[in-house]
1. So if we calculate relative contact order in percent (Cα under 8 Å, 6 or more apart) for every structure here (I, II), which label has the highest result?
2. Taking 15, 38, 35, 13 as the value of P(r) over Cα pairs in 10 Å bins from 0, in percent, for residues 14-77 alone derived from one of the structures shown (I, II), identify that structure.
3. Assuming -5500 is helix-only ellipticity at 222 nm (-39500 (n - 2.57) for each DSSP H run of 4 or more, over all residues; to 500) as calculated from a single structure, say which of I, II it is.
4. Which of the displayed structures (I, II) returns the greatest value of Kirkwood radius over Cα pairs in Å on calculation?
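Values in this text are rule-based calculations from the coordinates and carry no lab data. Remember, predicted model here, so these are calculated numbers, not experimental data.
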Structure I
Amino acid sequence: MVTARNPNEQVVLDFFAGLNNGDLDVVRAQLAPDIKWRPMVTGVAGYDAETIFTDLLAYLRGIFAPGDPQQAVGLVVSTGDTVVVETRCTGAVPSKDNGVYENDYCWVLEMHDGKIRTIREYLDIDKIRAFFA
């Protein structure tokens, strides 16, 4: 189990716990009002405070089985206002006969006043394309 070594790391771990539990109030509480979430994939638009909830998370919760996906945190490191996290994402997808999606992610989160202000999400897009093809 990964534990926080400072307040910024705790905010980030709380963010991932909220995502995993589907507790959008906890997720929202960790985000700065001017949050920008950018999947680092060519051609994929980023998300702001509103579209994180209305577009991104609503879409993801719609394609995965209830309670999924889960982001298992494997590593958290930080310096100053930057926190880097490695996760293993897994989740059953009903439209794929409950096939299990798996992918490794790296997240770079920049903090401001104790809240997450930017998220850069790195992942293997080829795994997504192959699984959802």
Structure II
Amino acid sequence: MSARRNRHPGVMFEIIAKDQEKAKAFYAEVFGWTYDSGTGGFAYVHFPEDATPLLGGIGQARKDVPGFEPGHNFYLRVESLEATIDAAVAAGGHRFVPPVAIDGYRFAMIRDPEGNPIGLIEPFAA
């Protein structure tokens, strides 16, 4: 991997829900999120700034591989893929991509109750 510093990291994401209250409850239950209300009732989720490395990339769409449909994904850092997947399923979400180890990290994907794909990533190995 390149040690070069890339500019313009991803700094915000949005989940536009059909049922905002249900979505807020799901993410609060699975990820422990709390919300600050913004314009029009937009529910902001604030995260602490720390030294977590950011990673982004561009992949080739592959219609035969779940999670590689054309579009975009975002990933949330979690302590345990398996525990988070279990919590998501218990809260009404669905398994999507099972845990995979690749390029020095582990990731998986779930779908929230509305079907939105949510990537999960464990902290990078030192």
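1. Evaluating relative contact order in percent (Cα under 8 Å, 6 or more apart) on every structure, the highest lands on I.
2. The correct label is II.
3. II
4. II
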